[in-house]
Structure I
Amino acid sequence: MALKTKQFKNRKLKPKAVRKTRSEQYIVNFKYLGDEPDANKLTTVTDQAAAFNWYNSMCSKEEARDYISDYLVVHNPEMTKKVSRIPDNWIPLTAAWVCRMSTRSGKKVDDRIMIMITDAMNHIKEEQLLDKPKVDKPSIQDRIRERGYDIVGDIEEMIDKGDEFSLYGWLKKNEIPAMYAVKIADYYSPILDEMTEAYAGKIDGYENWTKSQLKARVALYSQIISDAEKYGDVTKKTRAPRKPRLISTEKLLKNFKYQKESAEYKIASINPEKIIGAQELWVFNTKYKVLTVFRAIDRGGLKISRSSITNYSEENSCSRSTGRKTEEVLKKISDGGKITLRKLMDELKSERGLQHRINENTVIMKVTLTN
């Protein structure tokens, strides 16, 4: 044992190799290999072999991946996204170095290099999308049903305690929605019918109940049903009305067609957005020379529904043919004030049926926002 120990002590150990970092290795290689070869000066096979040797010694696989990607961005962008998914052991280094030299020289690689890149991409493993187990989410009806069971369970608990309680007050205190009041009444109606028949002695199974107990239960269930029905009725009546959903002006005018300009009469339409909420609207049909005025029925103003004007007063709105006075009438609309406009329709005697639809022959002349 001592001899082995002595021999072990006298044995010379090999010095451990010092591991160089990549930056240190790069410096060593750079000392002997120099700068990156000039792609425009690789004229002979020997020059190209020396260039490949330089890239193999100086560049990593990640840099090779970048060289391929840089080339494809210019010459084949559709393939670029796949480069990052090529497995490291399938990166075509030779193709990468050629791509690098081609990028620097501005020349395209030959088909052989593209085949090498395509072959490498064929080794990309498509991610298998695991089918996630479908979670059965309860429907709205299921949730309503479960909530109804919980409410009835709470009521049953109060009944079992034997304490006096007001179902109406309990429902109001807990802000139970009105629809559950209907379900409560539906649940206890058959129970009340059974208790009523038992009290009248028409069914068996209640021999251990006294008349007073049955009478008390009939009164209890009658009161529960009455409270539920009253609560549901009151809650529906006092519920705040749902606010109408606001529709954007762009959506309102989606199907609204009008004539933007008339070269014949030298008039143009105003922005149709001004119609919404206006108290008065003047439009002119250039095809039939018909002038129409719409006056709002209330303070909410005029509204638009597809290609029609709505919320106008039929009594105060009308259409008239301008006849030979068309240009004079149009000038009065453009330049006239409220008094002029108020008298204008009385001056036109040719009555027409009210044209509440606006079309591609209708110019929107003027709107008045207030009365």
Structure II
Amino acid sequence: MVKNLKLLIIAIMSYASVQGQDATTTAAKTDSVAPNPPSSFTGSVDLYYRYNFANPKAAPWNNYTSFTASQNSFELGMVSLKYDHTWGKAGVSAELGFGRRAQDFSYNDGTTNPYFSLSNVVQAYVFYNITDKIKLTAGKWATHIGYELVDAYLNRNYSMSYMFSKGPFFNTGFKADWAIAGKTGLMVGISNATDHSTVENEYQSFIAQLSTATPDSKWKFWLNYQGGPVAHGVTMNQFDLVVTGALSDKFSIGVNGTEQTYGGDSVANSATWWGAALYLNYDASSVFGLTLRSEYFSNKDNALDMSPAVDPGSFTEFTLTGQIKLGKLTVMPELRYDAYSSSLSGAPDQAFLEKNGSPTNNTFTGLIAATYVF
């Protein structure tokens, strides 16, 4: 599959080279005399306080999703600093992150390899626009799969979904974006193993995205894919769909569905996890908004290792988050309900802890967060 992808990328580059030869020559002449354009520096800070009402006494404090594994503690999420520069048809983007959110995002760096400083690199890539329709990118970037994003200020909920938390988080490799026609585009690429900035093995993934929108851009659609070998005799395929829609000036929705399947030489290597989420957004004014996320996440095949250990089963969560927008500062009060159901016959539904330490199948959490963009 990866070999076929390489041939496809070569074909796209060859086509673009023929179509864009004159434009490239003109741009090269322009670049040779054009002044160096200014660089762009942006960033963000996020922090939060989380309290699970059961007040558990052990990690992960009734938390199975990313970035909020704390209890009764004021926490720094991430300080993000981003640099962008474009000159002619080429450019670079580099985002550095400091804090637990950045370290959890690049969780393989410094644990399975000795390059801990890579965990501070949220994104770093270079790009080149062969034509106005074809763009080549190489480096590390946040994955195209899923609805939610690593930068807290870009999400309407602060706590993360189960689907986001089980990945992928990012890709490191090479990709080509092709603006086919109108609002329809295609991306294809080759990536390291999921969530690895550096890895020494023979396995690479094929990644792809098909995107489109209605003429008025009120509805947008993304069909995402990643797949390839992940171990000897084991392959993985993931399909992901994201839809967003503006129902009115005040109401909008988001839908995300994903399924990841493992297959191989034996039945023991075959397993699937999947999830679906609905995001209902209401913006009463430019100052105040609400988002209700409803999610179902199934790990009944035990395709994923849940931490701490929990039986194969499914999670359901409802998260209601407010957005109080005070200029570049946004305050986000949040209430979350999580429930668990075991898929093992006769097994108790136990994934969370009650106040007395006994197991239970559901839990409530309150959280207040703040993000600032500069």
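We did not get these values from a lab; they are worked out from the coordinates using the rules stated. Computed from a predicted model, the values in this text were never measured in an experiment. Cβ atoms are built from the backbone, for glycine too; each structure is taken alone.
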Distance in nm of label points 7 Å out along Cα→Cβ at positions 212 and 356 derived as 5.8 - corresponding label from I, II:
II
Which of I, II yields 21, 49, 26, 3 for P(r) over Cα pairs in 10 Å bins from 0, in percent, for residues 36-99 alone, as computed?
I
Identify the structure, out of I, II, from whose coordinates Rg and Dmax of the Cα atoms in Å, for residues 292-347 alone was calculated to give 16.0, 53.
II
Work out the source of -0.45 here, i.e. which of I, II gives that when log10 I(q)/I(0) by the Debye sum over Cα atoms at q = 0.08 Å⁻¹ is computed.
II
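When helix-only ellipticity at 222 nm (-39500 (n - 2.57) for each DSSP H run of 4 or more, over all residues; to 500) is computed for each of I, II, which one produces -3000?
Of the options listed, only II reproduces it.
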